[in-house]
Every structure is written in structure tokens, then in C-alpha cells.
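Participant: Next up: some structures, all given as C-alpha cells.
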Structure 1
Amino acid sequence: MSIHWIDWLFIGIFMVFSLWISLRNKVTSGKGLKGFFLGGGQMPWYLAGISMVATTFAADTPLAVTELIA
């Protein structure tokens with residue numbers, strides 16, 4: 001199985017988007033805990049939502065859901 005060019009494209013887009021978010025919030029992250037965890041209170045709603053959804057895709061979540069269902 002090999003990775004197709006479209007897969008590399010999506011991986012690249014994800015990496016660039018992640019880097020953009022990091023660089024955009026770099027300034028506020030060093031100003032204390034509120035700045036680090038909340039982006040200085042300037043985090044747009046869609047980024048907070050993406051973060052919440054990404055949390056549910058953690059490695060232990062499918063195991064916990066499987067346990068609850070079983």
C-alpha cells in the first residue's frame with residue numbers, strides 16, 4: 001500500500017494549518033496560564049470547537065466507549 005498524492009496534500013494542509021495556529025497564538029501563550037490554555041481569551045469559537053473534537057479522538061476514547069457499550 002502506498003500513499004497517494006492526495007493523501008500527501010491533506011497531510012501537508014493539516015501541517016500548515018497547525019503551524020499557522022501555533023505561530024498566530026505564540027505571542028499570547030507566553031503570558032501566563034490563561035494565555036497558554038485560552039489563547040489570551042482571543043481564541044475564535046471554531047478553533048476551540050476543533051480542539052474539543054480533537055480531544056474525543058484521543059487513544060483512550062475508543063477503548064472507553066467500547067467498555068461502556070460492552
Structure 2
Amino acid sequence: MIPLDNFARIRQNKKVNTYNQLEAWMTFLSMDEPEIIIYPITHFPEFRLLYKDIYDLCQNTEQVMHMYS
């Protein structure tokens with residue numbers, strides 16, 4: 001188990017272009033800045049569909065509110 005908050009804190013000390021797939025997953029799950037998330041999406045194709053699903057979900061405020069109720 002790797003705490004994502006710790007990863008997010010130390011991630012800023014590492015070059016983005018040296019990520020392996022595990023670090024790409026952790027970046028995808030722990031970051032919310034588009035300029036940081038762009039690397040996993042462009043270099044690991046499986047993230048593109050996931051990001052699109054999340055983006056589409058966030059555009060539907062009613063559905064997001066339904067998840068929390």
C-alpha cells in the first residue's frame with residue numbers, strides 16, 4: 001500500500017518523463033492539475049478513456065450530487 005497523499009507530496013521532486021506505469025497510476029489517482037495528468041494520458045493510452053469518463057461525470061452535477069446522497 002502506498003499512501004497517495006505522500007506520493008503527491010514527493011512527486012514534485014521527480015521529473016515527469018521518468019514515470020513508470022505504477023507512478024503513472026498514482027499520478028492519475030492523486031493529482032487534479034491538468035498539466036500534471038496530461039503525461040499519463042498521453043503516454044499510457046489506458047488512461048485516456050478513464051479520464052474521459054471522469055470528466056464526463058464531473059460535467060453532470062446532478063449525477064455527482066446523487067453519488068453523495
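Participant: Out of 1, 2, choose the structure whose coordinates give percent of Cα pairs over 16 Å apart equal to 51 when calculated.
Facilitator: Values: 1: 66; 2: 51.
Here the read-out was taken from 2.
Participant: Out of 1, 2, which one gives -21500 for helix-only ellipticity at 222 nm (-39500 (n - 2.57) for each DSSP H run of 4 or more, over all residues; to 500) as computed from the coordinates?
Facilitator: Values: 1: -23500; 2: -21500.
Of the options listed, only 2 reproduces it.
Participant: In terms of distance in nm of label points 7 Å out along Cα→Cβ at positions 27 and 43, which of structures 1, 2 is highest? Walk me through the intermediate numbers first.
Facilitator: Working: 1: 1.9; 2: 0.5.
Top value of distance in nm of label points 7 Å out along Cα→Cβ at positions 27 and 43, among 1, 2, belongs to structure 1.
Every number in this text was worked out from the coordinates using simple rules, so none of it is lab data. Worth saying up front: this structure is predicted, and the values here are computed from it rather than measured. Cβ atoms are built from the backbone, for glycine too; each structure is taken alone.
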